[in-house]
Structure I
């Protein structure tokens, strides 16, 4: 499957006013893609388009709420009306509630599912007809490591992210069966330093946080631009995310016990915050139309992301790791025999 180079692409970025979506749109613009950016925050979109244009890029915006299919379809329609085609659809819009499950109302849980899962489904529904007309392209859905392993206090968000993984697995095989060369990618970030935790509804009594460490939004944006040119099934961003995914595959009960130790205190700051504080569950809030969040001091580099971009090196690392484990196992067996 051959995808176009970034400078030849027409790209839609949904959820672009802040965080990962904003950084991704900026990087697409810097690389010469033509952009349509969408979000609920009109002020965030206006500042984003201005920043892209100041950098020499080309972009227009549309206000949209991904919980409404017609609103999402209007994004795709605008892309094709403006530029004649769609090459890449990036869906990053999300909201969340941090609270014990028994403190979440049915309406609040449903709202997270509507935005974080159905919004992604609507995005694919809106984009696919135009991608099929183009004859190739990329659907890029920003999921989360929580699509592989749920966290306490994030039951609604984790449910939505698990749903995305199931949806994309089904869609990917259907497209392969039809012989349509459309790349379907799930981006699964670990904890990223964006305004996400500022904007989430919290019932913890304090400002929430992800379980540290954090990673930079630029790592996720780099991953998105990579898969926009190189068909990739899944891309976990952040060393800790890869470790968590591996541990979950080996022993879910081990991860249960680990999260019992760190998953509750680790998602709370010492800063009081009421559940009545402004949040973006039902509407956008002002003041967070930027890329970075409040946790730059907890941000660390990631050393294993290059493995996804270098499959040969990835298999070599797995082979070397397996060889090392084999040698250790043989040595342990010999020591056991001697004793």
Structure II
């Protein structure tokens, strides 16, 4: 078995390493600088995400290579529709998160703190990716920037050395120092959640969405391929003004070629306890799609609606079908280079 379940204490296991990006404070407290929560953690306690533990004035990460979930996932599932769209990435997750979203789709691992060590060392990760003929790595499922940060920094250079690309699926709430290290160590692409607008979304997720926009801009500036996902949750972020605001910011800050994934929400975790409905009406998703296109975005997608025509990729200049997607995760790429076969326009697609 390439993942080793360690029976001894989590705190003395290979999943526990001295963390990066922290500083000591008085009375053996520490300040964590991996995400923008900047948790001040007393000795013997964990930070908000549950992945970082203060042991006698030293900050440790408890989720180094501590794998809750692993699968060889198609890029369209993440989703990355314009980045190696027909390929696969070996995808791992851990435990914990730094957001509060009551509709979390992966709550079984994101809302649970690591208690044991299911260890996958970086070399074994790469060997497994090659065995499965994956084209890349992906850190996903829960929030990798707080749980698998140090681990991914070790994995990504090894992946690049054998010709694999590296991706993150993230809420984008890391500090700039953390983001700089990710880029330096080989981050190629990120799908980043924009969960809503202003103070309204902040009360739901416990984070400032402007920080996420800042990080998206930084990624784009440093040539990381970015795609944006908005899970459309009725009464939370489905009003026309909010949707138009997101589309306009993507256009102005990231560029018209940046894909926007508009995905359907289904009730999960504590959504119903908070008075949220069972799912997003398809007509709401279609409204958002039209807003995105009218705003000037070239690539807008509807997700979590199997078989919908707008999960496909069309030429933004002549509407020729370029990439066809069908359930379950079947992808037919009809182009061999990032050029429309009909109108000959250049396309913002990495094949």
Structure III
């Protein structure tokens, strides 16, 4: 990360985004900042987390936060001879930026704040082997959760009941707090890509989209399957086959060096040629790791380049108002120039 300071025209960076803070330090407390210069690594946190920080981030110099930010922030930067301090634009709000600027002006500091975008996130996009192992553990939990619920789901269960059964099972299998709200959407609700579980009872012969994720030692999984309790109709079989065909086509043709929009086009072309292009309204996938959505982005407008070590989802879908939807999602890793599918849950 320090090697990128020159191109960003900074001589230090203030890390406030929780996943970035954990990635760089190992500290997973809910409050704190990292201040990283070319010579110093400082972890600033309050009394509640000092002992935890000593254990989790032993290579960091601890700076106890006491009082208001107007008091401790000038002291944090005072002795470091900094001129340009980067801050994370996707996490620091404008109000927070303005307050930090006012604090520096009040103490007549020569330090200036510089907006920095995606510096740590671009490093996180390339996973170390140990990270891939943790993601695989999370995937195994969500795979087993789908296998579990597929054998229990039946007509008359509500979407909320199914979602709770899944979450309870994943926690019992070792998942930490789930990384995102579970989606269980049946019937007409399944035409909503991000539907929330409701009291709607699942009916026989209607599509049910199940989108779940587990978290293992900080790392997330993401899995979507679409099932049809009872006897599926002609529309379900047709739409399911198109979506599955689009996913398999993308998986077979993705190569290292492709851009996110090129990867998206592989699956989108299949759906468009089947006449359902307008019913596939989201991107093909996204990176996954400490956050359930991170780099790279796979979509029509993405120029992100796919390289070895990246872990991401492939999740085409078709959503038809008044009928329902189908989405199939798996986690894959780019290795040796091609993808390896990590997800193992059965597809209908």
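Rule-based calculations on the coordinates, nothing more; no lab input. Quantities reported herein were computed from a predicted structural model and do not represent experimental measurements. Cβ atoms are built from the backbone, for glycine too; each structure is taken alone.
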Query raised in the report: Thinking only about distance in nm of label points 7 Å out along Cα→Cβ at positions 195 and 235, which of I, II, III has the largest value?
Result: I
Query raised in the report: Any idea which of I, II, III comes out highest on FRET efficiency 1/(1 + (r/R0)^6) of positions 75 and 243 (r between Cβ atoms, R0 = 41 Å, to 0.05)?
Result: II
Query raised in the report: With distance in nm of label points 7 Å out along Cα→Cβ at positions 67 and 115 derived from the coordinates and found to be 0.8, which of I, II, III does the value describe?
Result: I
Requested in this report: Have a look at I, II, III and say which one yields 1.3 for distance in nm of label points 7 Å out along Cα→Cβ at positions 35 and 59, as calculated.
Outcome: II
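Assign the value -10500, calculated as helix-only ellipticity at 222 nm (-39500 (n - 2.57) for each DSSP H run of 4 or more, over all residues; to 500), to the correct structure from I, II, III.
The value was obtained from structure III.
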